[in-house]
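Please treat every number below as a calculation from the coordinates, not as lab data. If you're wondering where the values come from, they're calculated on a predicted model, not measured in any experiment. Cβ atoms are built from the backbone, for glycine too; each structure is taken alone.
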Structure 1
Amino acid sequence: MAKIEDYEPTDEWLEQINEELRKRDVPHKQRPYDALMEWSKYAGISSSLGGEDEKKIFDWFEKNTKVGSQYFGPMYMGSLFYDSCFWPIFIPVVCGEVKLDASNSLKTLPDSIKARLMKDKQEFMQYVAVWVDCIDYGFGIEELVENKNISTFGQELFRSGNQQLNATVSLLHEDNPNAKAMESARMATEMFLKAFLASKSGLTEKKAKDKIGHNLEKALNMCLDVDGNSELQVIHLGLPLFPEIKDRYKGTDKTLKELWHGYGIAQFTGTTVVRSLTGRDVRKTLK
């Protein structure tokens, strides 16, 4: 749809939108993004960050909402293991319909290494698989954490799983990748499996404690009993990689590839659960 001629967001329109967002208890930092999305619908444009309308909207909210609330990082940050190093995968905040380029998410990857990755079809496709997992997860997890149709226990599990997954990524990106990333990845996987059960079959905190405990095999099997066609089944062979919960205080060295596989299981589990509950799946749009 073409943009309506001479349309620009007026102060009156912005005040009205801000009041609507205030009544819905939308956090200050989120309001300019929601306003930009509403403006794209109103004016008939495809919104993206960086345009004149975006600048005016953000300038207005900077003056009329909590100072500094508009400045925050990417929607989500995942990780890629390539050339013996872990590299951040930045998933940007976007509004409206925009095209994302997988190569642009590797902002810290030197051009020479990126060129080598792009030329290696197998390695690049493996990266794209992780990249789309990060996209679906990043845009879907907050939706589930705030979903009132999910039990309080389920929301807590999603919140805890997200915290553990973010911790995993942070530990991988230390100057010397921290072996504790494996523990965080394990906990993230456990939280996401239980969140799936809480959302799909009404798992309660008591049932989780009595029937599952910290047993990943039991949690996964219960998930597959609920949905035998779930993609979660592919993580089955990788679960033995994780240490037992009772061993979490033991100093155990892990190779970089083991840490990569542990993160991969946690990321894929989180993404698969998010996809199953939100319907998001960027893979369907890849060309």
Structure 2
Amino acid sequence: MKTVSTNMLNLLNSQVPYAMADLYTITDTYGDTFYMTDCDVPITLSGTTWLPNQVILTRTKTKMVLGIETDVMTVHMSPVIGGTTLAGANNPFAGQGLLQALRGGWLDGGRIKVDRFVGASFTDFSCGSISMFAGRVGEVDVTRTNAVIQVRSDLELLDMQLPKQLFQYACVHTLYDTGCTVNSASFSFSGTVGAGATLTSIPVSGTSQADGYFALGKIVFTSGANKGFTMGVRDYVSNVATLSYALPNPPTVGDAFTIYAGCDKQIATCQNKFSNQVNFKGFPYVPTPETVTYY
């Protein structure tokens, strides 16, 4: 059930024309929050201002049903004329274009909340707003001119495998997560792109580690045309990192990046490379599945 303020209820029951606008609260992957509206003027409620003309925003309708049902809202984002650039204290895509940031994973794992402002006019803030939808960002499809973002209700979290962790040979933790506890900063190295780089092959200059050290890790570009983009490292041999996927832009000599050590989730790697066997959560001594044939 949704609740509204007394002023809003009285306005809606008065059957007179009123103003309304959608208020988008967008929290990105890096913890920065953006407040945008599809209105032509700023909307300020409870000390928070939703700004217009940041991004062209439209969305599909939402629905309310009795019971438990996962709803999905589709949000369309397009840059405004002249281009939309991003800001944010923690956002590596700050200063870059909207679509480029979305391709690089700006909203992967983020959240979008939509409220509906209602007032006698766009300067009447006495009625407040009503919550329309809130959820987690799912699929993001980026074209040349806009992005289509699926926002899924938090009820989707109920559709999970239980028990969450299986008995298996490899560790079930993700490297550097709260279960793993390894500090990523302790296994990160700054470097620059060397000569001979391609979209999938990065000669690493400025740091030197043993072959395989960065395999299954990641590389985050901090300057150049790929600034803000994160790519998985498939292999690392002779100071050359082979990426899991092609970069969106050709890297150039001198482009800066941070590269992180990888883990193959084996107990020997956990012990010898990270000194973290106490937090290893695999089951290397579980018997392997076997087929028994009898007559």
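List of remarks:
- Mean count of other Cβ atoms within 10 Å over residues 194-201 derived as 23.2 - corresponding label from 1, 2: 1
- Which entry (1, 2) yields the derived value 2.1 for distance in nm of label points 7 Å out along Cα→Cβ at positions 34 and 258: 2
- Identity of the structure behind 16.1 (criterion: mean count of other Cβ atoms within 10 Å over residues 58-65, calculated), options 1, 2: 1
- Structure (1, 2) behind the derived value -1500 of helix-only ellipticity at 222 nm (-39500 (n - 2.57) for each DSSP H run of 4 or more, over all residues; to 500): 2
- Identity of the structure behind 44, 28, 16 (criterion: semi-axes √(5λ) of the Cα gyration tensor in Å, calculated), options 1, 2: 2
- Among 1, 2, structure where volume of the Cα convex hull per residue in Å³, for residues 10-177 alone as derived comes to 150: 1
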